[in-house]
1. Computing mean count of other Cβ atoms within 10 Å over residues 338-345 gives 11.9 for which of P, Q, R?
2. Computing relative contact order in percent (Cα under 8 Å, 6 or more apart) for each of P, Q, R, which one ends up highest?
3. Assuming 11.8 is mean count of other Cβ atoms within 10 Å over residues 162-169 as calculated from a single structure, say which of P, Q, R it is.
4. The value 6.1 for distance in nm of label points 7 Å out along Cα→Cβ at positions 138 and 346 was derived from one model only; which of P, Q, R is it?
5. Using the calculated result 57, 55, 20 for semi-axes √(5λ) of the Cα gyration tensor in Å, pick out the matching structure from P, Q, R.
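Read-outs throughout are calculated quantities, based only on the coordinates presented, and are distinct from any laboratory measurement. Please read these numbers as outputs of a predicted model, since none were measured by experiment. Cβ atoms are built from the backbone, for glycine too; each structure is taken alone.
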Structure P
Amino acid sequence: MRSLEGSRRQVEQLQLVLEAKDQDQERNIRQEQEQPVPRPSMANERKQSGPKVELTKLSHELIEQVKGIQADSMLSHHLVHELEKLPYPTRREVVRKQRNGCAPLFIACKRGCVDIAKYLINTCGADIEQRGHFEVPEDNSFHYVSPLWAAVVSGKLAMVKYLVRIGCDINATSDSGSTPVRSACYMTHFDIVKFLVENGADIKRPNINGGTCLINSVQSVKLCLYLVQKGADINARDIQDKTALHYAIQEHRLDTTKMLIEEGADPYAKSRYGDDALRTACLKGAHQIFDFLKKELNYTPARLAEAHELMGSTFLDEHNESRVCILHWRMAHHIRAAYSPYIEKKPQVPLRTAYENAVEFSTLEELDNIATDMDAMRTQSLLICERVLGLTHKDMLFRLTFRGASYADSLQLQRCIDLWRFLLEVRVSNWSILHFETCFAAQALVRLMLDLHVQNSSHIRSDARARFVHQDKVLPRFEDVLGVFRTLSESAIVVKHLLLLRPVFRRQQENYDRVMRCLAHLIYLLINTVHTEAQNKLIRQVVHEAVVVGNLRSASTADTMLHLCASRLNVIKSGYITDDNFADKTVFPNAEVIKLLIQCGVDVNIKNEAKSTPLHVACQPYNYDNEIVHLLLKCGGDIDQPNRADKRPYDLIASNPTSTIPLLNFVTLQCLAATAISKHRIPYHNQLHRQLEKFVRSHEP
């Protein structure tokens with residue numbers, strides 16, 4: 001009864017309050033009606049929102065008309081009337097509004113609607129430099145550019161003339177630093193280029209990558225000649241140290257190449273990778289330019305022999321033309337043999353397992369024997385490329401990658417592993433694991449090994465006869481897995497201090513973390529490919545040195561290898577090996593790897609950046625596995641240590657419906673006491689033994 005009476009009184013009081021508010025509102029309304037001058041109110045604000053909506057509709061209608069109208073037409077009379085009814089500042093605001101990143105003037109300039117552009121600028125006050133989003137149809141790239149840039153790339157000469165006449169910035173750059181004249185050169189709009197140059201456009205100004213107008217014009221001899229005559233630097237270089245001549249050869253532009261050399265281009269200028277005109281022609285298979293350069297320029301016999309060898313390799317690798325390849329290699333041999341003594345191939349490539357210890361041919365008889373074996377020819381091609389280009393040349397690295405992938409496609413899997421191991425070692429030694437390409441190579445190789453292990457394991461389980469297969473024929477081999485693990489772990493230890501330097505590059509952190517996941521999977525493979533006790537001891541030694549002594553942790557979250565191996569999120573993705581080819585997509589959490597890490601000396605209660613132990617990670621619902629949680633607890637995992645969010649493994653286990661862990665078996669009086677001290681904030685500093693004080697501190701969130 002008391003509660004009902006109290007509720008009744010509360011309702012009565014609430015009604016009185018509401019009635020008082022209603023009376024106040026009525027009084028305010030009467031006062032506003034009696035006063036002659038209106039005052040600002042919420043009602044007035046709502047009324048003012050109406051014109052804003054109308055202006056937005058008007059702006060949309062304007063944009064749609066400009067998009068759909070003919071280039072030589074004008075806006076509708078109704079739309080012009082509606083615009084001119086507005087005050088000039090409001091009109092200007094309407095034409096500045098954008099839709100999908102474009103204002104009406106920008107669209108008009110892109111479509112070449114000169115009359116509409118004049119009306120928007122003269123009558124409506126449109127900003128002639130207001131930028132918009134422009135999609136280049138030729139390459140589907142998006143740029144943030146000025147109206148003049150849009151008109152230039154669209155090839156609207158009349159619009160370009162008008163915009164330049166009224167004072168648009170003729171050298172206004174795009175978001176990539178490209179001027180209108182440079183972009184016009186790329187589109188080969190000769191008349192527009194000529195007009196812009198005559199009106200003061202800077203043809204020497206490059207974009208952010210160093211690309212010049214001349215480089216952008218190599219597809220047109222006429223345009224290149226015009227730019228050179230107007231003072232363009234014919235030997236200007238971009239950020240790759242390439243000149244216009246390099247790009248002309250890359251695109252197989254024979255006429256442009258001839259003209260550039262006649263006008264003074266340096267055919268011996270080298271790019272960042274050491275490629276001059278002759279080598280570029282060989283790498284791109286530009287045989288007509290190759291013949292022209294041989295005829296017009298003076299090269300040493302050794303250089304010509306190398307060029308023929310490289311040209312043959314390109315025809316074999318890029319075009320699968322074995323006959324043309326053999327002809328070039330035979331020509332190279334004749335050039336070397338025409339001199340006494342024989343012109344040796346230098347530098348000599350050392351014997352490599354990745355090439356099956358093959359050596360280059362030195363006689364026509366050896367070449368004829370190779371010509372009947374396509375695999376031997378491809379190995380010769382790699383030997384030639386390494387000798388001529390060097391191991392760090394991008395084309396050499398690409399050919400190693402591609403050749404390994406080809407071996408994988410043809411099921412020559414050990415050959416693929418050998419080549420990709422060699423490729424990984426080259427990349428690690430020259431660019432470290434922080435480089436994206438190195439990380440990519442590591443992921444591809446480890447995923448291939450994982451895929452092979454899963455396939456072979458399922459095959460052995462399903463076929464009893466397969467159990468008697470010789471260990472050396474089962475892939476991946478222990479020595480390959482161990483070699484990759486050592487390569488990656490040694491580099492990870494060496495470069496980890498670089499991640500502490502400021503500024504921190506997120507991509508480098510991500511690459512480092514990907515390699516950490518690769519290492520975790522390699523430990524899993526080591527356990528599953530071991531065959532002898534000596535190999536078991538070797539695994540413990542290398543894992544201890546890398547994980548414990550090297551103190552490897554992820555760059556973004558400070559997770560240790562033990563944290564990673566308790567997480568289902570620890571997966572590897574690769575561009576070469578798709579998920580469909582990988583049977584068991586998740587290797588972790590894995591009890592065998594966790595047990596090995598603990599045996600190697602990893603602290604079971606080590607914490608990451610969020611102060612979470614491996615037990616915290618293992619107790620998460622998406623990671624939970626009773627066997628792994630029990631293993632961590634049995635090995636000394638503290639069930640009552642909080643992380644930064646004050647989450648404890650005890651609570652996570654207790655709340656998991658699938659748990660079979662006897663919690664009381666792992667709760668100690670020491671843990672309960674430390675938790676109580678932390679929870680009630682009981683002072684303990686300098687009042688306990690140092691070891692006990694450290695233990696209590698570990699139970700603070």
Structure Q
Amino acid sequence: MSPLFLLALLAPPPAEPQTQLLPGSCRFEDTTCGYVSDPDRPSWTLNEEGHFITAESSSLDVKDKFVLVSPRLELLDWNCVRLVYQITGAGSLQLHLRPEGENFDFTLWTANKPSDSWLIASVDLPNTTKPYQLLMEGTPGQGEGNSLALFEIHIVPGYCIECNFEEHHLCGYNNQWNPNVNWYVGGSLARDPQSNLPDDHTMNNERGHYMYVDSVYAKRFQEVAKLSSPMTTTPMSGCLSFYYQRDQARGNFFSLFTKDELGHYEEIWRPDVYATSTWKLVQVDIKAPHPIEAVFEVAFNSARGGYVALDDISFSPQFCHQETEPIFDPSISDCDFEEGYCQYYQERIGGSVWNRVSVKPNVYRIGDHTTGTGSFLLANTRFTNRPGYVGRLHGPLLPENHKYCLRFYYTVHGFVKMDNALALYLYEENNVAQEKIWTISETSRDVWTEVDLTFQKPMPVKIVFVTICRNFWDCGLVALDDITVTLGDCQVAVGPLRPPTGQCNFELGDCGYIQEKNLHRHNWIRTRGQTPTSYTGPRGDHTLGVGYFMYIEASHMLSGHSAHLVTPELRGSDGPQCLSFFYHMYGSGTGLLSVLLHRLHHGTRPRHRDTLLWKRQGEQSISWMRAMIEYECRTRHQIVFEATRGPSIRSDIAIDDIVFKHGSCKDSGDSIPYSGFSENFNEIEY
């Protein structure tokens with residue numbers, strides 16, 4: 001048990017109620033407050049003496065999930081849910097948000113570390129426009145002695161980072177234990193009458209509480225006491241306010257940092273005065289597009305370094321200072337080249353090197369990455385007026401002191417030497433090359449490959465793609481597509497390895513999709529790289545170029561046999577739903593790919609009554625092609641991907657990057673008729 005939690009438990013209760021509990025809160029004293037177990041899952045058990053509810057592995061024959069569902073909540077403002085929980089042995093606990101009228105639950109928080117004491121988690125619930133339910137999903141490990149328990153669920157107004165330290169749980173703030181210097185709970189009538197510590201700021205008397213660090217316990221110089229807020233769980237920007245006091249401040253250092261999920265610290269404030277005789281208000285603007293902790297650090301030069309006290313931390317979504325610039329939107333650098341060059345331009349010395357081209361579906365050259373039939377940029381000596389060239393593609397200027405995540409796709413064809421085929425530079429505002437941050441290495445030809453790069457500079461910079469061809473005979477084609485720039489480190493930003501709810505790219509597993517088998521059905525296979533049979537199947541996946549996808553191996557099947565890949569159960573949604581995915585159907589004997597809607601509202605439904613939503617038959621292209629399907633279903637259902645083998649072994653069919661979104665599809669996307677080839681099937685537009 002952490003010392004901060006021990007101190008919190010020993011602290012006397014507040015003199016008066018400090019927090020308004022909202023609907024959905026529960027102490028599990030003698031009732032579950034309207035929380036119910038999912039009837040299709042094992043049931044949570046309320047302790048006979050009250051105070052908590054449990055999920056135990058001893059009641060399971062196999063590993064399963066316990067799901068506890070809240071009442072319907074109409075909390076439209078920003079709120080904070082605080083959980084007091086314990087994981088004994090092996091297991092995991094997750095908190096999900098279930099918006100009304102949507103297919104998917106959104107995961108807000110996950111814990112899987114066992115403990116021998118109660119722990120506190122704080123999770124932000126952003127403002128919303130529709131009612132929702134909260135789900136606690138517990139999965140205890142198999143075997144005796146593994147269990148999960150919930151002591152209380154509190155939902156309070158405001159942000160989880162806010163705290164006045166009057167509650168016993170200290171809002172989930174955590175002291176990083178140090179042998180000599182730590183944050184303690186100050187205030188209350190029980191304090192030492194000889195102490196020079198201040199009264200609480202919240203109540204302005206001796207009965208209130210605050211946090212403090214005192215140098216009297218310091219034994220070595222520069223020992224650091226760290227008080228960390230709960231990790232934010234949703235993007236936040238605005239004004240962070242708090243009050244502090246410092247005594248003998250020349251003997252101590254006090255700073256406020258932010259800390260991200262990767263453990264990177266950034267100092268955002270330090271005091272400009274040495275000592276304060278009264279509580280002093282501080283207001284700091286923060287911009288947190290990704291999860292962060294606020295970390296208050298104090299260090300002492302000596303045992304007579306005095307103290308630092310902290311109280312009444314609050315947050316507002318409006319910036320504190322008018323001169324603070326709004327959050328920069330880096331999407332000005334995004335471009336899929338479907339409608340033009342966006343904000344990219346090139347140096348025209350020696351003629352245009354980067355050209356926007358498109359390729360119609362064919363079995364010889366791959367099309368673009370975005371849809372398989374759209375546009376991309378191509379650097380090619382055929383479009384230059386001399387045998388050698390240098391092509392520079394400049395992006396828009398990006399402001400300084402931001403951490404950016406750049407993602408793009410490239411492919412090469414025909415290069416003898418890869419040196420200088422493609423490199424990426426950061427240029428300063430005056431078009432001076434500042435740094436080379438990436439260059440192409442030996443890679444698979446004719447496969448769209450994803451690159452992600454994180455960078456941050458103290459001056460405005462722009463990204464510049466450079467391709468150099470010194471000798472006509474050594475050079476081939478290099479192409480670019482789907483450039484995106486987001487704020488934050490690529491390791492924590494939403495991306496291929498951190499897909500949002502409703503998406504599956506098979507990089508981390510099968511996403512809970514189900515294989516249906518019978519005498520004439522086979523499995524979809526999760527694989528990476530080129531499929532084993534020549535002249536059929538993709539050379540790489542659509543997500544990364546070197547990642548995973550699902551496909552049927554035709555050489556293991558008989559003609560007419562099929563494989564069914566079934567999504568997890570979808571609840572149904574109000575209004576239209578857009579399903580998009582990428583499919584690959586290359587090979588002279590390619591069979592049939594169908595997408596079916598399977599309704600579940602009357603129990604098991606015969607497969608012959610499934611609704612056909614979409615199908616393609618025969619060889620379509622050597623490229624990954626995008627399909628977009630708009631459908632409506634208000635009841636429980638599943639989507640079935642059915643692949644049927646054609647007449648020969650050159651009949652591999654693959655799918656990747658499945659995305660469900662609430663609302664209409666923005667464009668028709670896939671408009672190629674399913675019946676097979678067209679007269680212009682092999683027409684190439686460059």
Structure R
Amino acid sequence: MSKRTQPLWSPPSQEKQPVLKLYNSLTRQKEVFTPISGKRVHWYSCGPTVYDASHMGHARSYITFDILRRVLTDYFNYDILYVMNITDIDDKIIKRARQNYLFEKYASEKKDLKIIVADASSVLSNLTKKAKENGDPDKKPMYDKILTRLNESIENLENAIRSGKSKSIEEAQQRFIIESKDPLSDWLDSKLGATVTDNAIFSSLPKYWEDEFHKDMDSLNVLRPNVLTRVSEHIPEILQFIEGIIANGFGYEANGSVYFDVASFDKKDKHHYAKLVPEAYGDFYSLQEGEGDLMTADMRSEKRSPNDFALWKKSKPGEPSWQSPWSLGRPGWHIECSAMASTICGPYLDIHTGGVDLKFPHHDNEIAQSEAHFGNSDWVKYFLHSGHLTISGCKMSKSLKNFVSIQDALSKYTARQLRFAFLLHSWRDTLDYSQNTMECAVQNEKQFNEFFLNVKDVTRGLSQVKTSFDTFSKWSEWELSLNKKYLETKENVHRALCDNIDTKTALDALRDLVGAVNIYLKDRKPPNKVLLYDIGVYITKILSVFGTTYETAKLGFTSSSTTSGDSEQTIMPYLSILADFRDKVRTDARNLKATDILNECDRIRDETLPNVGVRLEDKEDGSSAVKLVDRETLLKEKEAKKKAEQEKLLLKERKKAELAAAQAAKDAQKKIAPSEMFRSETDKYSKFDDKGFPTHDTEGKGISKGQIKKLQKLYQAQEKKYAEYLASQNS
């Protein structure tokens with residue numbers, strides 16, 4: 001017998017799978033994401049300028065990039081080095097630090113009344129001048145609002161002085177100082193800013209607000225960066241970076257400041273200025289804003305071209321300074337990101353992120369000066385920009401005094417609800433922070449939370465540590481159908497995340513799967529616990545990837561395979577015993593018609609358990625479902641239920657009162673004699689016959705035949721009602 005051989009084997013053919021694409025601002029289209037070093041990714045993200053409280057505009061960027069970072073790390077398994085900067089040297093910081101110092105000093109000093117009145121006049125003149133010179137239409141409402149408030153406080157001060165009452169004058173002085181803080185601080189800075197010389201004043205403000213920023217990010221469940229860079233700690237690196245730009249022929253010194261030579265850079269074949277927003281080239285208004293509030297006309301005139309921008313600024317009196325080859329000065333705004341990102345990541349970045357408002361000039365200037373330093377033409381491979389955030393359709397801006405702080409938002413909504421609002425929108429589109437947006441986010445959170453609670457309740461007897469014969473049950477058409485939906489959902493979620501990390505479409509797919517599970521739970525008795533548990537774990541995993549759960553990294557091994565840090569697994573057996581005991585008590589109490597015992601069972605469900613974060617739901621078959629929900633949510637549900645019951649009671653009382661009023665009106669109508677029923681309607685009729693029946697209208701015209709017929713029917717009906725009334729009185 002000849003030897004047998006294995007038959008030829010051919011590999012299975014595979015459908016083309018989706019690949020990750022990201023919307024790249026450098027090309028204004030979705031591009032396949034290909035990091036330079038395989039799975040390793042160098043990512044730099046623009047951080048905050050720390051001079052005030054963080055607002056929801058900041059949250060738009062930081063939550064957005066946290067979602068992208070988590071998806072790339074935890075779903076696509078990229079090894080990311082995430083670097084973020086803190087701008088702690090900046091014109092805004094310098095100006096705000098001086099203003100705060102000068103205002104506090106002014107407020108603490110006892111000044112003569114005449115000086116305060118003169119100062120008030122000067123502050124008003126200064127603000128009026130600035131309002132007239134303002135060229136930004138978005139800032140006009142802000143100036144109008146501040147001017148109105150300032151005029152009112154000055155008028156109040158003048159009225160108090162005229163009254164001659166010392167107490168009224170003192171109160172008016174305090175009101176003027178408090179309500180005019182911003183314009184008064186600005187005026188004091190323009191007058192005395194150059195006298196502030198203590199560097200501690202310029203460092204304490206950003207340190208305070210950086211701490212507050214980190215607290216906000218922790219509250220929002222935003223992952224901390226792997227590396228955080230501060231401008232004040234990287235002055236040597238920034239100086240070295242500037243020297244490299246000058247050495248390559250793209251920077252020049254002028255009166256102690258150093259500027260980037262845009263024309264020299266742009267004329268080189270491999271270089272291109274304003275890659276992100278080429279149409280903004282020559283937008284001098286944006287360029288001027290990018291140079292900062294403390295850039296003077298003299299400094300602008302020393303540039304070779306208005307397009308050039310500062311790499312190093314010679315410090316003026318009242319500004320912090322560091323030693324450099326050119327002057328005692330400080331870094332320009334744009335150079336910090338290039339120098340610090342390169343210090344950590346080297347000559348290239350896979351990803352650079354920031355708000356869309358930073359595209360030009362900040363990010364375009366970053367690209368130009370970095371490529372000028374390294375002599376390359378592609379310093380950043382993928383530039384990702386988060387969309388704007390508006391408040392009910394209006395522009396949001398800290399400088400416009402039109403913003404909702406992160407803490408204000410967190411006082412109304414949870415961090416998870418805010419994150420759902422972001423997940424339900426494309427990360428690169430404008431997001432409108434409004435009541436409608438947040439209601440939608442709250443409903444999404446509630447839908448997923450109820451799903452988890454239901455699956456936990458059904459799969460509670462399924463041990464994740466010990467497997468037995470009873471763990472598995474045979475699949476029917478119900479399970480096959482649900483599993484098919486489960487597999488389709490996985491494909492749809494993957495396709496959505498590959499498509500520019502489309503979390504909105506991914507959530508749509510997850511909600512569809514939740515709907516299918518809800519139908520399955522309703523119709524399939526008993527349900528397959530293993531399948532339900534697997535689906536629940538998958539949805540939990542994807543939502544965890546999106547950052548909707550709080551998880552802390554664990555170090556080391558767990559103590560054993562049977563112990564778990566999950567408090568729910570520890571508590572639930574005891575709660576189940578309590579629930580089973582209550583079910584038996586309720587059954588016996590119903591049989592015995594023991595109302596007091598039934599009421600006590602209800603009180604445990606409605607009053608006692610919600611206060612410790614337990615929701616007990618009574619089912620139609622007499623059993624109950626036990627669900628662990630955070631205490632605040634349960635107490636809110638309790639209040640909402642109580643409010644609904646009160647409204648229902650009020651509605652019932654109102655209907656009862658309306659019925660009683662209608663009956664009273666009906667009874668009162670019966671008491672009217674037919675001969676009197678029309679006589680009171682003098683706005684309709686002017687003459688009546690001896691029975692009180694109308695014969696002429698208000699204009700003296702006779703009543704038409706058609707109208708007479710209608711009135712006769714009413715008259716006859718009233719005769720019947722009146723007769724019934726008389727009969728009831730006689731009886």
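1. Values: P: 11.9; Q: 14.5; R: 22.6.
So the calculation was done on P.
2. Details: P: 5; Q: 10; R: 14.
Largest one: structure R.
3. Details: P: 16.6; Q: 21.9; R: 11.8.
Of the structures listed, the value fits R.
4. Details: P: 4.5; Q: 6.1; R: 3.8.
Of the structures listed, the value fits Q.
5. Working: P: 57, 55, 20; Q: 52, 36, 19; R: 61, 49, 28.
Value 57, 55, 20 for semi-axes √(5λ) of the Cα gyration tensor in Å corresponds to P out of P, Q, R.
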